[in-house]
Every structure is written in C-alpha cells, then in structure tokens.
Structure P
Amino acid sequence: MNADVLWWFAAIVVMAVGLIGTVLPILPGTTIILAAAIVHRVVVGPEKGMSWWGLGVLILLTLVSYGIEFASSYFGAKYFGATRWGVIGAVIGGIAGIFTGFVTLLVLPIVGAIIGELIAGKKLINAGKAGWGTLLGSLAGMIGKLAIGLAMISWWLLTVPSPV
C-alpha cells in the first residue's frame, strides 16, 4: 500500500469521527473535519492535497457551523418566549455542560433556561416552555452541523485527487 493511500484513508477515518462529533456534543465535529483536511494537505503536499482555497471554504463552513449552533439555541429559546434571563441561563448551562459529560451537556442548558426564567419571575410552566425551546433549538443546530459536516467531507472528496 502506498503512503498516499494510507494518508487518504487516515483522513477519511478522522473525518468520520468528526462527523460523529457533529451530533455528539463532546467532540468538536467540524473542527475535527477541518483539522483532518489540513493535516492531509501538510503531509501529502500541495499537489496531492486540497488547495488553500478549498481549505478556506472548509474554514468558512466550520465558522458557519458554530454560528448555527449558537443561533439555533438562542432563537429556539426566544421563539418559545424566553427572556434575557432564560437565554443567559441556557448559555451558562451549556458552558457548564461542556465540562461535565454528554448527558449533562444536553440537560444543563434546559435547566439553565428554566432557572433563568424563574429568576426573571416567570411561572414554572412558562419557564418550562423556554427550556423546551432551548432543547428544540439545540436539536435544530445539531442537524445543521451534521449537514455542514457532510458538505465539508463531500467538498474534500470532490477536490482532493484520488490517491489511486
């Protein structure tokens, strides 16, 4: 097996892990896909790797994926009536969830939104609606990141010459 095939295959495997990371909040999915493309280019060289313009597209898509992730949670919470306190609670819960594990990463933003709404003086049922909106927004963001991850891998496959 030639070294180019090995590096191409390794990049595909790492990108698959990145794609999993777009739906598992533990892994920075699109960042892993971008890193695989950059490492592949550095290792195999410019003639067998993705162009710098192609990598620029991947960088842009990575930034868009994070924008979608944050915006979807915000707009999901706002659509279901969250106040500024609910949004702040969801953000604090999301940050705390990053450091505590997969389940809490999904649960803490919801709990944070509910607590924020209760602090703002809303009744529990309205606070629960804000938490529900945060969950739905997060799920929409996850689907968006998955779509962008698939687009990134497709772009890489279309622009990188086949090693065979």
Structure Q
Amino acid sequence: MKILTTIAELMAVSAVTAPKTRGEDYISIKIIDDEDEIRNLAEKMVEYGEKTNRTNFDRDAKGVLKSSAIVLIGLKDAPPALINCGACGFPTCAEALKVKQENEFKGLICAFRLIDLGIALGSAVKTAMNHNIDNRIMYRVGAVARNMGMVDWDIVMGIPLSATGKNIFFDR
C-alpha cells in the first residue's frame, strides 16, 4: 500500500525532529517497503529464532510478513553524552567508553542516547497513530535486520506498519 510508504516517511521526519540530548543527533532511519525485502526479513527472523533457540521471533515474523512497510530506527556511533551521570553503571563516561561488547546489539550505549532513541521511536509511532496506521515497536525486527547486515547500527528497533480492519500486531 503506497500510502504506508508516505506515512513511513512522515514517521522518519518525526524521529529526526524529536528532541535529543545536547541537540546531538545519532538517530539512523531506514524504510523498507519492498515486498521481497520484507519477506526476506520475516524468513530470517524465523531462522534466527530457530538457530538461537530464542522464542517469539517466529511470532513477530508473522506480523512482519503481513506488513506493507517497516521503519527501522536506531543509533549509530552515538558517544556518551559526557555528563558522568552513572546511569550506564559506570561512574564516568570515560570508564564506560572502555567497555566493548557485541551481541544482538553493540554496547555499551549511553543511557541518554537510549532515551533519545526512545523519544524518536515514540514520536514516530505517534505519527503512525495520528494517521490510523497500526504499528508496533519490535526489538526482534531490529535485532535480525542488524544481524543480516540490513543496517550496521549499534542498536535498532523495527516498526512494521499495517492498515487493515484489525490490528495484526496484537493477534498474538
């Protein structure tokens, strides 16, 4: 449905213009509206769940497969906000910078940058809601999109979009 691509673009604008810590923008956005790419992502979600013995990747893949568009929103190369707040578990940002880990996502990520991501996600889904587009923020979509090299961001969430008579993301 072409209108969902337009709504996805408006969601991207909402995410970009959402307020950010110190006015610094590390938000990355990608819109997926190609049927083959959506189907491939859904298939990879099922495979990932089976390979890692993790639950609900197959369940969420069913929603993705029924979606007309997906908005990926994440953070890339977001440095700590350098306020030494300790919210990440380290007393200073300098100490947090020494930690490197990579699982489904790349860490350690500053709590304030994650708040920025949350605000961007909330702004995006608010825009979808304002246009009566069914959606749901899904970490599993982002984890697999990153795993398959669709994006190279540090952390990413996926927001599949649908416009049907019943919200497909709550048939769980």
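All of the numbers you see were taken from the coordinates with simple rules; none came from a lab. No experiment lies behind these values; they were computed from the predicted model shown. Cβ atoms are built from the backbone, for glycine too; each structure is taken alone.
Given a value of 0.70 for FRET efficiency 1/(1 + (r/R0)^6) of positions 112 and 152 (r between Cβ atoms, R0 = 25 Å, to 0.05), point me to the structure among P, Q it was derived from. Checking each candidate, the match is Q.
Could you tell me which structure in P, Q was used to calculate distance in nm of label points 7 Å out along Cα→Cβ at positions 72 and 144 as 0.7? Computing distance in nm of label points 7 Å out along Cα→Cβ at positions 72 and 144 on every structure in P, Q gives 0.7 only for P.
Given a value of -28000 for helix-only ellipticity at 222 nm (-39500 (n - 2.57) for each DSSP H run of 4 or more, over all residues; to 500), point me to the structure among P, Q it was derived from. This figure was derived from P.
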